[in-house]
Every structure is written in structure tokens, then in C-alpha cells.
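Participant: Following this line, the structures themselves.
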Structure 1
């Protein structure tokens, strides 16, 4: 029989291996803590929605919807009973971004009646069928945060400061914030006309996608990453010079608040976002060396989207932060992260059949006492089992060898300094409980002292 070929993962998807999860857990923990301390409530949303949700919000002419969205006709699936349903019920999509789902949940769950502002965040998977390259995946994880019901410029600044705080907590110092205003319903038409007049004269220098954008949404030409368009974009009219007085006043207030909070930023006059629903404040956070190709986070204000989706008119602002890109940034820039917390309190080490039976029994007893306890069945030497205990950062290991099995005793080893003591098996559980409680208390006191310095 010929050898079967292995099946590899799909292009643009990746495995997150245990050594990578050290970074993932750190980033997710920091993001969660910053958002909760900033007054945001967490919610979870479906990864699959009706396709029309994104057609109506993200924009049918955007690259996200036009080229990159994974869609399915559920009426054609084997065993489907939905064939007689409306088309918009049958055509579904894996979410390419989270904001439309968040707005849909806001309207559908009656949040319009809640006290304002409403601050929500979620962390989850998104999917885009784009060309995989450095920092871009077809399946990626995003932190999404939205604030509903407030148009004060202070909200814009505080949201940007939260993004900044996450990166500062992660010790990502080699980044920068870019900010701009793209105007409102009053000044956007004028800005679009100026851009159309400019780019029409330069059509031969634009890529094919930008030629199409010229007819549908000329603002999005400014977001094009194609090298062919860069020099032409550089000479385009500056949006910030053509916004109305109210928009200018709003932007200046945002910048003043950021100055007060000590958040560094670059005013980037032609910065836009690649989605149709944004207005006024838009921003991105990028690595200093690769701004256009690898944004770590980005967002902006979308004051008309809720009404556009059938809800009561309400201002809103939000951002998305790429967890995958953030992890890649930490690893690529050799940024040290804190040593992971102990995965287990105790690790059972055994040698010999009788010792194994005792170790399994004690493992179950300790777990019933709410002491997280690991064991490495199958490891044939004490040395290899100690390495396993060290790998999971166990506080203590319990060694039961052939001699201990005969004498009904066990050796407790402090994994921090290697100090060992021998105890009777009948006293083992109580001694371990006291030792773990003392160690946890000691670590908490150390953290308090470190924070007070």
C-alpha cells in the first residue's frame, strides 16, 4: 500500500503552538485588563452573520466585501431545509470584521434604551480571503471595542488612549499613532469632488482597483497600498484642509485631549480607513518602520452607521486591534514578556509500578482539594519528569520512587530553589496545601510591593 500524503493546513491559516501561546496569553490578558479597567463590558458575538449585514455597512465596493469575504449559500448544503427561505436568510458570511456585528447586536438587543455612553468590547476570530503575507492571515483574531451614544471629542481621545495603553503595557515602544479627520456629511461631498477632479487627470497612473474606486468612493484611493499609486496619492488634495469648521473644531479638541493625556501622535493629513462607514476622526497605530503595510490597530468614528442599519440615530466610535500582528511584533522585536504564571501548583513524579499507583491516587485527592496537580505518565526517568514539572512552572513537585512506595513516604521538592523534605503519605496532602497557600500569599505580597515602588 503506497504511503499516504499528509494533509496540510489551508493557505493563510496557522497553528498557534504552545511556545506561541505564552505570547498570546500575555497579549490577551493585558488587553482584557485594560479594557475592563477602562469601563468596557465584554460581550461575545457570532462569527457568522447574514451577508447583507456587511453589504450594507462595510460597503459592497470595498475590497473586504468585494474580494475577500467568505460567503455560503446554506440552501445548497446537503440536508438543508432552508431552500424556501428568503435569499438574505440563506446567504451567510464569516465575519471579515466585527463592528457591523457589534452594531447589529446593539440594535437587536435594545441597547438604544440603555444609559449612554455604552462601552463594549469583544475578542474573536475574523476571516478574509486576501493574499497571505507578513502580518496578514486569512483567519485572524481581533480585539474590537465600540462606544455608542456620545459624540464628545473626549470619547475619541480616551478610546485612542486605551489603545495606546495596551501597547505601552506590552512594552511596544517602537510604534506611533496616526490621526486624521475625513469630515462629515456636510464636507465629505466636497472632499470627494476635489479628489475626483484630481485623480481623473491621473487615471493612467492608478492601478485598476483605484480606477474603480474613483467612480464609487474616491476617498479609498488614499488607502491604496499599491506602489504604483503612491506618488500620485502623495500629490492629492489634503482632506484635513477641506473639512468644515465643526469637523476642524472636533479634531482640534481630540488632539488637545490627547496632549493632556500624554499620548504621542502624528497628524497624518491623508489618512483614511478602508471601510465606507467612517466619518470625522480616523486613526491607526503602526510600527514606525512599516506604517502602510502593517497596521497593528485602527478605527474611527461612524456617527451615521446605526441609523443606516435601521436603528435610532446615534453617534459611535470604535477600533479593532490585531492580536496576531501584535504577537508577531513582540516576537520579531525580541520584546521580553513576563514569565508565565505557574500552570500547576504541584507536579507528581513517580518511578515504578507501585509508585505510579500511589501518585495517581494522590493526584486525584489533591485535585479534589482545588490544588492544580500535573503528572507525566510515560516519562521513564525522574530527571525527564522534573523537566516536565519545570516546563509548566510548577510550584512544588512530589517525588515517589520505589523506596518511598515501600516506606509510605514522599519527597516534596521546592521547584524554585530545589530544597527537598520527606513527609509521610498520610501527611502529604495537608503539608502541600499549607505550602501552596504560603507561596501564593508570598507572591501576592511581592506584587503589592512592586506596584507601590
Structure 2
């Protein structure tokens, strides 16, 4: 499969007004693939990650593994990784700053070397995502931790099983704990854990590697082993990509069939789509038809929450949808404090949105118009693409490298459904 070379000068040109129709296959989950890729560092045996999406974040993760000494290659949708001869326990800032998931190398490197040096992670500028929960957990497990000059330094003579209560629900914190404690002999208990489908997919991989893991409510029991083995695993479908295409169908008045989709991972999203006038028909074990009932998009109120609540990663897409609703909606962002950056860009297109603290009041308008807008983060970029699909005239979307981090060839998939979207590069003189 071809790679896209992301450039800050690349942009999308979208001609609005096309009703989307046809079928589209949902790619493997980005947020499941990344922790699974880092799990390969826990063993010297060969690992296969099936249906890993060909994304910038995934390629950056593989670059990091190769820097550390692992071997990897891709054949179609499958990744083959072997971390038999790791040569370094230090992760460089120039790779780590590109994606927050790099912090998931902490546990595997500590297990393999007894020490690790991990650059503080980067990613989208959607708000503070502190690492204090990670550090508390690693210290409880016997690591000595210090932070200097933008790097986390970890050392451990012997790691031990622990009981640990997270102060808040954190997906990456839960994944980091799972990666570490699955390789620590003995029984560990984690409480107040994240239960997102991507976390459960990582648990399935760690079970295949030899760890005994049980989950109930928001508690995980781990019986780890230092002798973790290789694995072969098919990544779950990307629920956020699926949700984005569902919104695309509603916002354009389209009729789309999504293939490779797990509806059980999209309960809160489907509920809100139906409130907005969407119809969701299951037409097979992993195929779903989505279309709009009636001429209008209905308003609704949304509160982002940890899974199984409404995902923060779908907030921007729904804001574009509700900008055209027949009435007033409210969206409250409870996860990140800086995730309304797309409001200013949607307002350029004619949306009527006012922010009051953590709540955006969206007054639906009859139409929006094409404009030049700028992507501010991954999901905001998807929201702007959706707005461009239905706007009058042309929309130019800048800084689309954000989209390359989380959507596999979204422009090609949209064109297959009938959208007018083109990826162009602006050449400087």
C-alpha cells in the first residue's frame, strides 16, 4: 500500500453540495494499533499486527521502534515486527514529539533494559494531558523516576506487582499500566481504569502473549509473566472513522453503507445520530447502512464523556452537523479544555456558534459557505472536511497533515462516495 508524504503545504480543495452515496470500508483502529505496536517491544519473538492502518502516527511509531533496534515491514494491511535485538533504551525527542502514544514505550523499555529514557510526548494541541498518573504507577511498581530537560528517566532494579487506583480515568495511563504489569511476575490490581474498545483490544493481545488478565466494572486484575511471547492479532475497526462517515452521510443527505464496522463500539454515537434524524440499519454482521430520515437535521445536546459515553473524538464532527440543524444545540466538552479551536474556522464558513466556558451553543443555520480554513487538530480537521462537503462553493482546508495522523486516505474514500475533494500541494516560488 502506498504511503502519503505529509507536507505542511498540502491542502484539500472541497467543492460542496454532493450527496454521498455508496459503500466504504472502515480501516483498522489507529488508537488500538499504536499500543499494540508498542506491545511488540515486550517480546523478542515475531509479532503480526493485522489491518494496521497506513497512517502518519503508525509510521512514526514504527520509526521509533526501528530507532530502538526492532525490525518491521508492511505487506498490504499487515505489519510484521520483531524486537529481538533492541539496541537502545532512549527515545529521541524528534520522533516522540510527533505523537503522544510514544509514552507507551516506557514500560517495555524498562522491562527489557531495567532503565528507560523517554522524551515527553507531543500530539494534538487540544489541552493538557499530564503524565503524573503514569509516573505514580511506575514508582509504585519499583521504578525510580525523574524528569529533566524534557525527558522522563526511569530505572528499576526489580519491578513488583502492585495495586493502584487511578485518580482519574486515563486511556493512555491504563494502557501503559497494562504494558508494564503484564511483564511483571505476580498479581496486580488496577482500579478506575479506562474501558475503551481500544484498551480491550490491547488486553486481548497481552492475553495472547501469555498474561492472565480479567476485567470487571472499572477494575483489572493482571497476572503477569516475564516470558511474554509473540502474537498475531487483527486490530478492531476504527470507531471514530466509522462515526465520521456516519456523520458525512447525514450532513450531505446521503446514503452510505459502511463495511468493517462494530456497532457495539458506537452506541452513544448512534444514539445521537438517531436523535438528529439518522437511520442506522444493520445489514450484516459488520455492514451498516446510514441515511437521513426527512429533510432536516434535528438539534440535540451532547456531553463528551469517557467510554461508554459520547467520545470527545466525535465532538468536532457533530458540531459541523449541528451547525446546519433546524434549531439550537449545546455541546459540552468534559474531557479536554482546549478542544473548541475549530469553532473559529466553522464561523468563517457562516456557522453560528458561541462558547460559554466548556459549552458551545450551536444555532443551526440554513446554509454555510466555502472559505479558507485551517486545521487545528486531528478531529477538528475531520469536522472541517464534513463542513466543506455541504458548504456552498469551494472550501480550502490547510494544515491537513493532522488528518494524515488518523484517517487512512480519507480523500480517496470520500471521492469513491461521490465527493468532490482533491489533495493539492502549494508550491512556493
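Each value in this text was obtained by applying a stated rule to the coordinates, not by laboratory testing. From a predicted model like this one, the values you see are computed outputs, not experimental measurements. Cβ atoms are built from the backbone, for glycine too; each structure is taken alone.
Participant: Once distance in nm of label points 7 Å out along Cα→Cβ at positions 119 and 303 is calculated for every structure in 1, 2, which label goes with the largest value?
Facilitator: Max of distance in nm of label points 7 Å out along Cα→Cβ at positions 119 and 303: 2.
Participant: While we're looking at this one, here's another question. Identify the structure, out of 1, 2, from whose coordinates relative contact order in percent (Cα under 8 Å, 6 or more apart) was calculated to give 14.
Facilitator: The value was obtained from structure 1.
Participant: So if we calculate distance in nm of label points 7 Å out along Cα→Cβ at positions 47 and 111 for every structure here (1, 2), which label has the highest result?
Facilitator: Once distance in nm of label points 7 Å out along Cα→Cβ at positions 47 and 111 is tallied for 1, 2, the winner is 1.
Participant: Given a computed value of -12000 for helix-only ellipticity at 222 nm (-39500 (n - 2.57) for each DSSP H run of 4 or more, over all residues; to 500), which structure among 1, 2 does it belong to?
Facilitator: For helix-only ellipticity at 222 nm (-39500 (n - 2.57) for each DSSP H run of 4 or more, over all residues; to 500), the value -12000 is produced by structure 1.
Participant: Taking 2.1 as the value of distance in nm of label points 7 Å out along Cα→Cβ at positions 207 and 311 derived from one of the structures shown (1, 2), identify that structure.
Facilitator: This figure was derived from 2.
Participant: Comparing Kirkwood radius over Cα pairs in Å across structures 1, 2, which is largest?
Facilitator: 1
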